[in-house]
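Student: The following blocks contain the structures, represented as structure tokens.
We did not get these values from a lab; they are worked out from the coordinates using the rules stated. If you're wondering where the values come from, they're calculated on a predicted model, not measured in any experiment. Cβ atoms are built from the backbone, for glycine too; each structure is taken alone.
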Structure P
Amino acid sequence: MSPRSPSVNEELRRRSRERLLQATVDLVGERGYEATTLGDIAQRAGAARGLISYYFPGKRQLLQSAVHRLMHLTLQEALEREPRPDGPSAGRELLARAIDAILGLTRDHPLLMRTHMAGILTADGFIQCPEQQRLAQLLRETVVAYGSTDPDADYPLLRALLMGAVVPLLLPGAPTPLPRLRAELFQRYGLAWELGFPPDAYPSGGMPSRDSAP
């Protein structure tokens, strides 16, 4: 049997890494961070325990990469969902979809996102990884489509606003309703409530006007 080509080996490594990331999302979402071991993750992924150390310095870094991958895939799916936006208002629709994707992901995976945010706000800080870079690129492209003339400043602001909305959505015992947080973000960017993927419940006080200006 001839040896595998470098491209085949690279593809196998990519698949192994993605299986580990997906297993991390699944297990931490089911059991919580402390109850999930690296051995559990390797077993769920069908990989050797030592493979985790090859790709990641530790469990916290693995979790951040796993959540950033989930966020990237969720955001990409939302931005590319049919019908694809076009015309003068396409940028507004894309920004609305991006906001809804992140808020919806937080609503659907509260334990996972709470653990992720706790890691970011501790001494571990914000970990740069390929998954985070892909997420950042999508968000940056979204603010450009929205009409930003200074995406290097506007992308970090959007990221900060989204993180600021995620935290109260996850607050144990007293979460802020998603429609209210969505309304605040939509008002900040002058987005009509009907854009994106509106939640079933409207915020108190009624829907923002479709004619609101950025």
Structure Q
Amino acid sequence: MSSVAQPYPRVSEGDEVEDVKERLRVAIRNARKMRSVRLREAAAQQLADVVLTIPAVADASCVSVYAARAPEPGTGPLLEALAARGVRLLMPVLGSGLQRDWAEYSGADDLRERAPGRPPEPGGPTLGAAALAEADVVIAPALAVDTTGARLGQGGGWYDRALEHIRPGVPVIALVFPEELYDAGTRPLPREPHDRLVDAVATPEEWHRITA
């Protein structure tokens, strides 16, 4: 298990859900920054090894994956491993506001920052928001996930809206560090009606299927 402390905000009666979420986001982002480059690189390889054992990923011919930013659980080794298997990879492209789009991954050398502060994105043509319907599995970023499948995102609601385009039954798998998986019985994540649950969560140590 991870030796990193698990942030959890103190909640008072009358607190707004979004305020609690934001306090938790700040705490988790700060904790992520404490990991050294060496530890992040090791975790990225371990995470790839874990995700590749998930049956839905092993059987998929088209997977949606994102390019992680430096403090996040790394996805570089996972992208390379899936591409080496001949899997078609769809990556998110952020438009203006909450506009959603996708483009195909064609190698690490093709990834670029289209605008300051945005995650690396493919340089090729975009395919439209509906392209996500072609994915057999969606691997999504998260700051935290609890054991009910509640996912804490970055706060813009981008993925919650993007996931409206997936086919019924396509699993959504969130990637987090071990301490970012919360026991909903004792430390449930704040959740709003529009928040979409994930179907599984993977850490560099193991993966868990979410059961209702």
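Student: Computing helix-only ellipticity at 222 nm (-39500 (n - 2.57) for each DSSP H run of 4 or more, over all residues; to 500) gives -22000 for which of P, Q?
Tutor: P
Student: Work out which structure the value 2.7 belongs to, where distance in nm of label points 7 Å out along Cα→Cβ at positions 106 and 194 was derived from one of P, Q.
Tutor: Computing distance in nm of label points 7 Å out along Cα→Cβ at positions 106 and 194 on every structure in P, Q gives 2.7 only for P.
Student: Could you tell me which structure in P, Q was used to calculate Cα extents along the principal axes in Å as 65, 44, 30?
Tutor: The read-out was computed on structure P.
Student: Looking at structures P, Q, which one was distance in nm of label points 7 Å out along Cα→Cβ at positions 10 and 170 calculated from, given that it came out as 3.4?
Tutor: P
Student: Sticking with this one: Looking at structures P, Q, which one was Cα Rg over 2.2 N^0.38 Å, for residues 50-89 alone calculated from, given that it came out as 1.80? Each step should come with its number before you reach the end.
Tutor: On the way: P: 1.80; Q: 1.13.
This figure was derived from P.
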